[in-house]
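No value in this document is a laboratory result; all are computed from the given coordinates. From a predicted model like this one, the values you see are computed outputs, not experimental measurements. Cβ atoms are built from the backbone, for glycine too; each structure is taken alone.
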Structure 1
Amino acid sequence: MRDQGRLVEWFDDKGYGFIQPNDSQKGRVFLHIRDFARKGPRPIVGCALEYLVILDEQGRHRAIQVVYLKAQQARPTQPKNNVNKPNQPSTLAPMQIACVLYILAIAVLSWMHVLPSYSFIFIALMNALSYWLYAQDKEAAQLGNRRVPEQSLHIVAFLGGWPAAWLAQQKLRHKTQKQPFRKIYFCTIVLNILLLLWFISPLNVILH
C-alpha cells in the first residue's frame with residue numbers, strides 16, 4: 001500500500017531529504033532524488049508526496065516510486081492520532097518508572113555497599129555511552145554513513161545502559177519500528193536485571 005506524507009527536510013546540494021508520513025505514529029522516511037517515479041521540479045520542504053516504503057541495505061525506511069500530490073489528492077492526517085495522543089504517556093509510563101527505579105536501585109545498593117561502590121559510576125557511564133551511540137547511529141542513518149553495529153547497542157544496553165537507550169529511542173525517534181531489534185533490546189533489559197539480582201543474591205560468592 002502506498003503511503004502519503006510531506007517533505008520536512010531537504011538537502012538540495014546532496015539530493016536527499018526526509019518525509020514525515022501523515023500518520024504521525026510512523027517515523028520519518030529517507031528520500032533520494034533518484035527515487036522519484038518521473039522527473040519533475042526539485043523538491044521543496046512542505047510538498048505533499050505519495051510513495052512506497054522499503055527497508056534499504058542500511059536498515060532505514062526509504063521511499064521509492066515517489067510522486068508529487070496535488071492538494072485534492074492528499075489524504076488528511078488520520079484523526080485517530082489525536083485520539084491516541086492523550087493515552088501515549090500511559091503507554092510510556094511503565095518504562096519511565098522502570099528506568100527511574102533501576103537508577104535509584106543502583107544508587108542505593110552502591111551507597112549501602114551491597115554492590116561495589118563504583119557500580120553507580122559504571123552504570124552512569126554506560127548510559128551516557130548508550131545515548132551517544134544512538135545519536136551517532138541516527139546521524140549516520142540520515143547522512144548515509146557507516147552505521148553503529150546493532151550488537152554494540154545491545155551490549156551497552158545489557159551492561160546497564162538500557163534506560164538511556166530507551167530515552168534515545170523516544171527522543172531521537174530511532175529504532176522504534178524495527179521489531180527484531182526491539183525484541184533483542186527488551187531481552188537485554190531482562191538479562192541485565194537477572195545479572196543484577198544474581199550480584200546481590202547469596203548465591204554470588206564474589207561479593208559476599
Structure 2
Amino acid sequence: MSRGLLIILEGPDGSGKTTQINLLEKYLKEKGHEVLKTREPGGTAISEKIREIILDNKNTEMCGMCEALLYAASRAQITSQVLKPALDQGKMVICDRFVYSSIVYQGVGRGLGQERIKYINEAAIDGLEPDLTIMLTIPYEEGLKRKYKQRELDRLENSGTDFHKKVFEGYLEISRKYDKIKVVDANRDMEEIHGDIVKLVEQLIKTQQK
C-alpha cells in the first residue's frame with residue numbers, strides 16, 4: 001500500500017469512540033500495520049491549545065461562528081502537519097472526529113447551517129478526504145448518561161439537552177445524506193461493536209489492495 005488510509009470515527013458524546021479507536025489501533029498493529037492515532041480538535045501542539053480554548057467552561061461568551069472557525073483552524077493545522085504527511089508515509093491513520101462533527105455540532109447544533117460549515121472547512125482540509133468514516137450511533141440520553149458517569153463535562157458537553165438532541169438528530173440526518181458514512185449501532189456490547197468496525201476496515205483494505 002503506497003498511500004496510507006484515513007479512518008474517521010464519528011458519533012455523539014458518549015458513543016464510545018475512544019474505546020473503539022483504542023481497540024482498532026491494537027487490532028491493526030497486531031496485523032502488522034503502522035498506525036497513527038489522533039483526535040480532533042487536537043493532534044498537534046497548536047491544535048491542542050485551540051482545543052483548550054474551545055472546551056474551557058469559562059468561555060461561555062464564545063459565539064457559534066467563533067467556535068466553528070476555531071475547529072476549522074485546528075483542523076487545518078492537523079491536516080497539514082500530521083494527517084497528510086502520515087498518509088504519504090503509508091500509515092493507517094485513525095482520527096477521532098473530522099469535518100462531519102463540525103457539520104453536526106456547529107451546522108446543526110449551533111444552527112449555522114450545514115453547507116456553510118462545509119464551505120468553511122473546504123479550505124481547512126485542502127482536498128483531504130477520509131477513506132472511511134464510521135459513525136457510532138447511540139440515543140443522546142444514553143450518551144449523556146455515560147458522560148455524566150465518566151468525568152466533569154467540558155463546555156460543549158455542558159451545552160444542554162436541547163443542543164445534544166439536535167446533534168443526535170443531525171448525525172441521523174447526515175448518515176442518510178452521505179453514503180460515505182458507515183453506521184454502527186453503539187448501544188451494544190463493546191466487542192460486538194468492535195467486530196463490526198473491523199469488518200468495515202478489512203473491506204476497505206481489501207478494496208485498496210486490488
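Hey, log10 I(q)/I(0) by the Debye sum over Cα atoms at q = 0.10, 0.14, 0.15, 0.18 Å⁻¹ derived from one of 1, 2 reads -0.56, -0.90, -0.99, -1.24; which structure?
1
Here Rg and Dmax of the Cα atoms in Å, for residues 19-130 alone was calculated and came to 14.8, 47; which of the structures 1, 2 was it taken from?
Source structure for this number: 2.
Using distance in nm of label points 7 Å out along Cα→Cβ at positions 67 and 155, single out the structure from 1, 2 with the greatest value.
The maximum falls on structure 1.
Comparing 1, 2, where is relative contact order in percent (Cα under 8 Å, 6 or more apart) highest?
Checked 1, 2; max of relative contact order in percent (Cα under 8 Å, 6 or more apart) sits with 2.
Supply the structure label, taken from 1, 2, corresponding to mean count of other Cβ atoms within 10 Å over residues 123-130 with the calculated value 19.4.
Source structure: 1.
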